[in-house]
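Read-outs throughout are calculated quantities, based only on the coordinates presented, and are distinct from any laboratory measurement. Quick caveat: nothing in here was measured; it's all calculated off a predicted structure. Cβ atoms are built from the backbone, for glycine too; each structure is taken alone.
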Structure P
Amino acid sequence: MNMSSPTTPTRGVLFVHSAPSALCAHVEWAAAGVLGGTPDLAWVPQAAEPGTYRAELSWQAAAGTAAAIASALRGWDKLRFEVTEEPTASTEGARYSYTPSLGIFHAMAGLHGDILIPEDRIKAFRVKVALGEVDMDTALDGLLGTAWDAELEPFRHAGDGAPVRWLHQVI
């Protein structure tokens, strides 16, 4: 069986939805640590939360890079971000969302950005529903990351039209 190589190239985007000015350089250093090079993010004020900044960085690198970026950034207080990774012929796409109040959410993503829910996760939530631990709507909201979307949506719209930078990793 041919397993995917860690060097399978893909593309993705780091959306920093809000970061206090003191964190902006740290976000750039973390991205550089994963992607190499020196990303020069175009930080612009985030209208949804005065006193914070937003930036976007499109990247090309090996599959799995979104997970590495999310790991490098998670846990920073007052930082909100998303990282997406496009699927390849041998890997699923990914979306990571992070907010200080909710922590990290990860979902596999299909070719058109739809969330793909693995069968084992659906089965586990069906058991929880059957046991009365959670209702079906709450279970589905958890699988889809509804709480993260609700919290990040005002920040996403505030970034419409913001400049995007590209960074290519040598693979």
Structure Q
Amino acid sequence: MRIFGLAGWSGAGKTTLLKRLIPCLIGQGMSVSTLKHAHHDFDIDQPGKDSWEHRQAGASEVLVASSRRWALMHELRDSREPELAELLGRLSPVDLVLVEGFKRDPHPKLEVFRAVNGKPALHPDDPRIIAISTETAFPNFYGAVYGINDIEAIAAFIRDHAVAAADILR
């Protein structure tokens, strides 16, 4: 299992890029999973649903299953947030895990940058950002720069530069 990350400010287009990269990579014969860092109180469940009620009642874990999918929700309560390596270890094996967020972790990343956000670029402060997807020129950037719609080239770059998850799991 290999991993590669996407980093960028909210609204830069990380999810939009992922939605286009995933089918491209799958079409090239790769199995792909994603791992996304979310803000503190995100919820994948809805108030009033049985599984939500189970969590509200204090269950540590709630596993919901059907003939089409299953999902495991684990409440941290007062425990620490798990690290990327721990979360990678919980995934079923695939060829590639695309990581959205976890920008401080030591895996290679592509920065998704949009000037319209009015935020500074991340790559000057992160040597693990080795490529950028943008509509802006970065002539002093040391890595690869791709247009925001250059999906095939970005997918090829990710395939070539993803690292073994075992290197992160140490």
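Observations
- When FRET efficiency 1/(1 + (r/R0)^6) of positions 7 and 47 (r between Cβ atoms, R0 = 35 Å, to 0.05) is computed across structures P, Q, the figure 0.35 traces back to P.
- Comparison of P, Q by mean count of other Cβ atoms within 10 Å over residues 23-30 - largest value held by: P
- Computed 20.6 for mean count of other Cβ atoms within 10 Å over residues 55-62 - originating structure among P, Q: P
- Structures P, Q were compared on relative contact order in percent (Cα under 8 Å, 6 or more apart), and the highest value belongs to Q.
- Structures P, Q were shown, and semi-axes √(5λ) of the Cα gyration tensor in Å at 31, 18, 16 was computed from Q.
- Given -10500 for helix-only ellipticity at 222 nm (-39500 (n - 2.57) for each DSSP H run of 4 or more, over all residues; to 500), calculated: source structure among P, Q: P
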